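Just so it is clear, none of the values below were taken in a lab; they were calculated from the coordinates. Given the structure is predicted, the values throughout are model-derived calculations rather than measurements. Cβ atoms are built from the backbone, for glycine too; each structure is taken alone.
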Structure 1
Amino acid sequence: MKPSRIPRRAVPAGIAALMLALAVPAPAQAEQAGGHTLPADTRFYVEPDSDAAKQAVRDLLAHNVSEAAAMARLATWPQAHWFTGGTPAEVEEQTRTLVRRAAATGTVPVLVAYNIPLRDCSQYSSGGAQSDAEYRDWISALARGIGRSKAVVVVEPDGLANLPSDCSPTSDPTGALTAGRIADLRYAVDALAQQPNSVVYLDAGNSHWHGVGAIAQRLQQAGIEHAQGFSLNVSNFLSTDRSDRYGTWVSGCLWFATKGPEWARGHADWCASQYYSPAAPNDGQPGNAVDVEDPATWHWTDDWFRQNVGTPPLNELTHFVVDTSRNGKGSWTPPAGKYSGDPQVWCNPPGRGIGDRPTAATGTPLVDAYLWIKTIGQSDGQCNRNIPGGTVDPEYGIVDPAAGAWWPEQALTLVRNATPALTFAPWTRPRLPGSTGQSS
């Protein structure tokens, strides 16, 4: 997932040439996020030197016009910038450069803090700070870099959903590592949310992971009350409607356990989940057995929330954002019997597509934004579908690029399978080489 450092130049010559040939971004002037809210008309920052923009130049120079146009369309849309390491001084400088560049275009950048110790259980995206103290110094520097600038910050994807105690039965025998992780996340939320114009979302995994009550408890422990809300589906492929529904339950559960009826205080664990119940009541209607893969069967959970949570005041509910960068086709289901072990459906699944466009005008009251948080076209890691001794990914017939490496073929597939079809962003207008028209 590691991105390149923020370039110091605004628009490289090659990118400028491509923009003249295919699409010219209009100078963005829109109302920005203020305070700790995210207005519906928020415009998000577009990096002019993104992987997609550079790939478009390479494709154009190779006379692959169709591929160049696909990458040029992708390059006009905002994506998050990941901060994954470096010294405190480096991350402070890089962050300040990014937020100032965004401010100059009247847009709001989306930042991802991804440097928690023992990151990703030492798997594909392993790494992170070497100690809690080192991490807190790093987070403080990131916060200083933001300063009074406007920014959306997603805090530690999978950091809360994949605690050290979750890594293996022996990974945290005393619980000290997990306690340190929770404390680090609380520190990060506090430090970032204290910046006057930052909008902070603590990551909460996805709808096919922890039950509603379990993740609500973790969010409470990690200080969700100091954040704007939580993030869902980062780097995953689950459909937007599933994420919206799951996130709404999590929000309702947080209210139930903190502001709801007295008998419910402190009992997020009582909330019904997307797995409720293993033996659902049989009412003779379709969907009488709950299946996490089939939201049509989630009506038992809806019923539980109607009966126990009701309709809390909207201003007392926690908001959230959803990563829609790769969920246009939903999640991948491999053919039955193809793999004997875990097929790693989350890892570079074939045939996926980009989902809903980035926007803060979602039309769903608790969803502050749909964002492209995972960098489209970057590999999830060297997946082998859990074939013993295997290094080749049988879905592609190659060894996949390392986690975070740019993979042009995957990027092209995601663009071509986008649902809805990917166009140039509305603040750009394609134009032919030699045209003298101005962008609008």
Structure 2
Amino acid sequence: MERLVSEQGAGKAPGLLSNRFIQTIILSNVLLQIGIWVRNFAILLYVAERTNNDPYAISLISVAEFAPIFVFSFIGGTFADRWMPRRTMIWCDLLSAVSVFVVLFAIHFGSWQSVYFVTFISAILSQFSQPSGMRLFKEHVPEQQLQQGMALFQSLMAIFLVLGPMLGTFFYSSFGLEVSVAVMGFVFLLSALVLVRLPKDKVKPAAEAGKGQFRKEFVEGFSYVWKSRVLRMLGVSFLLAGLAVGLAQALNLFIVTERLGKPEKFLQYMLMVNGGAMLIGGGVIAAISKRVQPQVLLAIGMTASALCTVIVGFSTSVPVTLTTQFVNGLVFPCIHIGISTMILKWSHASIVGRVNGVLNPLFMGMMVLSMSFAGALKNAYPLVSIFTVAGILFLIGALAMIPIMKYKSAESSAESLDTASSGA
């Protein structure tokens, strides 16, 4: 299949935005991002208001959002390779919409704690839908456009990093919780309808045969990643990046209050500068991505993030910190785009869901772990030391790319097929 895609891409491949699959996925993602940001801020503001800013109640929102990633990512990736991907995505959005309206009914009749289930159920279903989307991306986008496609989606994420908080706050402030939750259910339903435009699933996965196969396929995902030198090194970088990002994100508020001497609300300006720069960076990378190998992009992003993280930790100047945040935002898309492209290029189409299911929890797990310890570290060590350690973690992650820097996509196809056959 990869060979066929490569041969098609060698001719006159249509422009990325003229690809019906890309058009459909972008529209679906816009709708989902609207729903997710409205959900996140409506629930956050509602729980804070209802519990008088109880830290435990507020932290449960993050638990509901991230816990399913650890429990269901491996399982979801395996099923994504077994099931029909288009059908899986449509059903996940439909079930998300149904669950939202069921929870909305419970909220209306007084069970306000049900708001946690909106996030929890949606997060579970996304662990089945997201790897299915990656699999379809592998099938319907020519290999030479994969990195450009990832850059396009990174730009979309950056847009919502800037607009999402304002959108979510507006809906909750203007219409309250129930309307905000209803909006989420409605956009998930619209997304399911949009996904009907996707090209029909061509071939039933061979693994759909017996239940006894599930355990074997589940293990194959881990074996596949371990046997691939590229994916193994990517996993190391994923792990280190998660640790570094978790430390920096958890303590950014203290950078504002202690290092810059600004009130807590100043953090939103730092985030807006960072998000705006990510939008620009995603566009720039989309333009140059065809000429740069994904592992080079990843190494550039992690090296720049290492330097910027250390500068932010040392800086007591608002202009220096904001400028550094802007530079970091410009290069940070290199990390996400490089990782996503490497997963797609170095994974056979039949196993891309499981590869995603193995690698994704590494980042999220380490991020949540470092966020959990960030408070204790803050009490024991100065911010400068912690941000320096985070920078060193980024740098080690960049150095892990050196052994695989010369790997080309042609080699990736051979490696993927060899690994798949040896793991079968």
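Quick check on the output: 36, 20, 18 is semi-axes √(5λ) of the Cα gyration tensor in Å, for residues 186-385 alone, derived from one of 1, 2. Which one produced it? Provide the component values of the computation, followed by the final result.
Working: 1: 27, 24, 15; 2: 36, 20, 18.
Traced to structure 2.
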If helix-only ellipticity at 222 nm (-39500 (n - 2.57) for each DSSP H run of 4 or more, over all residues; to 500) is computed to be -9500, which of 1, 2 is the source?
1
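Work out which structure the value 26 belongs to, where relative contact order in percent (Cα under 8 Å, 6 or more apart) was derived from one of 1, 2. Present the calculation step by step, with values, prior to reporting the outcome.
Details: 1: 18; 2: 26.
Answer for the origin of the read-out: 2.
A value of 0.7 was derived for distance in nm of label points 7 Å out along Cα→Cβ at positions 298 and 362; which structure in 1, 2 was it taken from?
Values: 1: 1.2; 2: 0.7.
Of the options listed, only 2 reproduces it.
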Mean count of other Cβ atoms within 10 Å over residues 42-49, calculated, reads 19.1; among 1, 2 the input was structure 2
